[in-house]
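Next up: the structures, one after another.
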Structure I
Amino acid sequence: MADFDYLELDIHITPEQKALKAQVHAFARDVLRPAAIALDKLADPARVIAADSPLWPAQRAAYAGGFHTALIPVEQGGLGLSGLSLHIALEELGWGSADFAANLAVAGMPFAWAAKSGNAALIEEFVRPFVADRAARWIGCWSITEPNHGSDHFLTQGPQFTDPAIHGEVTLRRAGDDYVINGSKSKWVSNGTLATHALLYLTLDAGQGMAGGGVALVPLDLPGVSKGAPLDKMGQRAQPGRMPLS
């Protein structure tokens, strides 16, 4: 019995899904798991993102295989995985390394959001370069959690969502033709220290509570953006956090 054969919830997966399962499993076994083990042995968390870290060869190998484009539609050059196929890919990545599975899923989120927006300018500026990247030069993070806020950004049911006393801490305001973002996100934003771009949840109108929030795709090389050092984590080092914004 091959090492990727185990009891399935659905025994009627397609030949294409079986091939995907085998391909991702082999990659997770041969590339991600050894890299994750090596990262866990690093005493200094700063070495996780150092140029000679075991993280980078594995990250580049994942991009070379196109795994970073799992959430990007096929018509825009991505793998376009959804439903059971996406579940299979993420399950096999997670079997090899829970941290790299999260890393790769989050890495594509800002660009998947841009792809699904239908905005031609966003697609041309951000999605196409991300899809073409095979050296892990474009890495996203999903920047939601703040020192005092987390999943309450999504609690849309009930009066608390529109309570002006409950609103996000990262704010956006118009300044002429530009926008100014202020505030900090939490230390454990996945991929925070690796990311080049953020899918950033922010507050537009605090008077509307969480309902006055929005989302922006923010390149993290803009003036005023700062990042902290990687957290000293016990496990899951391939998705290092820490990304304060100012």
Structure II
Amino acid sequence: MTHHRIEVDNLSFRYPDGRLALDDVTLSVAPDEKVALIGPNGSGKTTLLLHLNGILRRQEGQISIAGMELTERNFKPIRASLGMVFQNPDDQLFSLRVYDDVAFGPLHMGLPENEVRARVEEALAAVGLAEFAERLSYHLSVGEKKRAAIATVLSMNPEILVLDEPSAGLDPHARRQLIEFLRNCRQQTMLISTHDMRLAYDLCARVVVLSGGRVVAQGPAQELLMNRDLMERYHLETAY
């Protein structure tokens, strides 16, 4: 079964200034698996995520998303299969109303109005913002913006969710709500880049550690995230 799957093989990437950001990265995320991608600042986490729907173009290696090779010809179906939530929700909320932001994707899929409305209502309800459709996006709290940004992706009915630092900037209550929501997404493959080791421990079965653009460790979350020597070696903290 290849749907809901992420496959990255021997991916390398240099920025125009010559800096090697990804160095022969290989990883996979199985259908319905939740995997945390951790590492110090500058380790290549966001660069890797930006390759998964073609925002950055691979220079060496192969990427397969939901059984499709990541090529320009496949960008449209891949971007429908893989929903990406950026670290800063303001990068995804650009309309006046919350409804318009969440409806943007389905509208550009050419769906009829009644289907768009149904998807918006379902996505907002899923993130606990059912009453927020008419709210002004710039009046939302950081936690509400994060959830609205996730709703803009959920309205596309993606097979795979990729989230970049989803708990960054959240207060403890909003963070707990987010973890509970993501935990309940049982039929969704997830790759989550995070510095929040407790979120990774509570939510993910497996962890991949990046450092210097390379995969330096991967394995069960409960083992790696409690390995003090490993975490200290890569300037990270244990989960508990």
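Laboratory data are not the source of any read-out in this text; all were calculated from the coordinates shown. These numbers were taken from a predicted model, which means no experiment stands behind them. Cβ atoms are built from the backbone, for glycine too; each structure is taken alone.
In table form, for the structure just shown:
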quantity: Structures I, II, by relative contact order in percent (Cα under 8 Å, 6 or more apart): label with the highest value; calculated: II
quantity: Structures I, II, by distance in nm of label points 7 Å out along Cα→Cβ at positions 19 and 43: label with the highest value; calculated: I
quantity: Winner on distance in nm of label points 7 Å out along Cα→Cβ at positions 131 and 155 once structures I, II are ranked, highest first; calculated: I
quantity: Read-out FRET efficiency 1/(1 + (r/R0)^6) of positions 27 and 147 (r between Cβ atoms, R0 = 30 Å, to 0.05), computed value 0.65, structure in I, II; calculated: II
quantity: Test item: P(r) over Cα pairs in 10 Å bins from 0, in percent calculated as 7, 29, 33, 23, 8, 1, 0, pick one of I, II; calculated: I
